[in-house]
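Below you'll find the structures, each written out as structure tokens.
Every number here is computed from the coordinates shown, using simple stated rules; none is lab data. Every value quoted in this text rests on a predicted model; they were computed, and no experiment measured them. Cβ atoms are built from the backbone, for glycine too; each structure is taken alone.
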Structure P
Amino acid sequence: MFQHGFSQAVETNGLVKWISIKEAQEKNKQFQRPLLIDFYTDWCGWCKHMMRTTYSNAAIAEYINTNFYPVKFDAEGKDTIEYNGKVYKPTSKEPKTPHEFALKLMGNQLSYPTTAFITNNYEFNLLSQGYLEEKKMEPILVFMVENVWRTTNYEVFGTNFAKTFYDTNFRKKPVKIYTFKELDKLQKKKPKKVLVHITSSFCNSCKVMSKTTFMDSAIAKIINEKYYLVEFNAEVNDTIEFKGEKFIKSVINNFPLHSLSLKICDNRFSLPATCVLDEKLNTIDVFNFYFSADLIKPGLIFYGDNHYKTKKWAEFVTEYNKPNPKKK
């Protein structure tokens, strides 16, 4: 995904523009971003190696500098800090003793380096202990920045990320993809519900959904039978006619976005967003953010088989989750 190749290493900091924990929190109040905290010690050889390699990769560093507030924190430091409204102090004046903040984030499993990825509201933490090479760092960065953590655990996303960008020789089934221009003729000939997968060129979780979720054999089978799938790039410049109305690209909240994206997702825009439309092209529901195959499957069945017309979602999910060999 990122372009690999090493820039001249900076021994102590790599190419990341590290800031203090205090500055990161102050900046987050003004403009929210996730935090990346590198816990290191002066004696940790792998910490230094990570600075010389992963954090000296120009593409990795640029992504971190653009999308995170990066903090380099001495896990055995002697400064008193404040984090999320609480004060943390060193546990001892003696050398090689852990700071309270390191214990807060890592518990008793102290290992260096440890990288903490924290959402901008401080509600979700993802810890990665040990050295992180570039290929292992990439999916975690995307997982946090593109809000994949809202819907999916990291192990599932990391596996599918690797299938998308590296290990592409996995079993998959092609799914038919259509354009908005084709929908009118398709609906007149054979009415079906429509899935509109809203993407962009910079959305990596969108690519993972396209290459793994929709290529999963069980999901592709459901889509090909019950839906017409449209993949729509929210950055496209074309004027598009949809249900007798013309839509164009415009600036929305300081972001160049095609206005059809908002129409299709009923103003519940995210990247990615998978919108479910009925046979008359009215939006029924929107799956916001990343969905794996297992996660999206019950929703596709719920709408594709018209269960939504007779059952509440909670009732359907309860029935769906009951052991039933036939649904495998």
Structure Q
Amino acid sequence: MKIKFINSIYLLTPFFFLVACGNDQPKTNTETIINAPPVEAYKLVSPSFNADSAYYFLQKQVDFGPRVTESDASKKCAKWISSQFKKYGATVIEQKGTVTNWDKKKYDIINIIAQINPKASKRILITAHWDSRPYADNDPIEDNKNKPVLAADDGASGIGVMIEIARAIQANNLNIGVDFMCFDAEDLGKPDFEDSYCLGTQYWGQHQIPQNYKADFAINLDMVGGKGATFVWENNSITQGESILRKVWEKAAVLGYSNVFLYAQNGQITDDHVYVHKYTKIPAIDIIHFNQQTGFPTWWHTVNDNMNNIDPATLKAVGQTLLEVIYTEK
């Protein structure tokens, strides 16, 4: 497999590839270190991100139970997510459609699109999936492998951060547009079936709302609430939006979150950002929990993906960094 890097700032060692939503844990014996910028005195421009509020929004989703696509819990949670974005001043569209899973079963999906300042020409897109995986196939206990995942981190955390960002924006004037897209059916897939993940994103890409959608860049959030979370650069994000990676990681560094946003690279991840970029050509990156020693967190795709593993400090690091990115855009 041939790897192409954009410039010479990388200190290279061999590295591996992985699929974020897949079932195989990645190998973790190699990494690429990326030069970090110097950290200087910095004054916060954005409003404060309330981690307790984001935690509350996360808990509310989990309280519905597993939000497996097309389930009663999923339908109730969709209504709640839409109501929260409306409450905080967003224009909300529920995109309903039908997708075909790897096993040829059809699912009715709901993508939730919430727009702040919908008429602004300059726009930032923030995405996350809100569905739960229907099978805990990475669980170490055999009897749990066909049980649904509660998806506190792998799903609800990204939505919780986005709703809190919307709340902060409503209370503080912003002259650019921000779009929050909550994608359904991200986690139905199986590793052996190509393009079986991120079905909601693929559907949106083929049926864009708003039509011919454009944004300056896109940031996908996946597993952004876990204890001890670290985020690294992955290869699709480098290829699709290296300048956006730099923008986000530099903001995290000056805000004091360099222990969370690491200047290191560990492989290639197929996630919602890949399909956003595929269908729109918008520069798109992924912020996803990945530990350089152990790979994805131990609760990934298990019945233990619950509130016990959620840390408000991680939500704060992600949410404050994104708010700073948003409020420093011109």
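Given a value of 38 for percent of Cα pairs over 33 Å apart, point me to the structure among P, Q it was derived from. Corresponding structure: P.
With relative contact order in percent (Cα under 8 Å, 6 or more apart) coming out at 26, pick the structure among P, Q it was computed from. Answer for the origin of the read-out: Q.
Taking distance in nm of label points 7 Å out along Cα→Cβ at positions 123 and 179 for each of P, Q, which is largest?
Once distance in nm of label points 7 Å out along Cα→Cβ at positions 123 and 179 is worked out for each structure, P has the highest.
Looking at structures P, Q, which one was mean count of other Cβ atoms within 10 Å over residues 211-218 calculated from, given that it came out as 19.4?
On the way: P: 19.4; Q: 15.4.
Of the structures listed, the value fits P.
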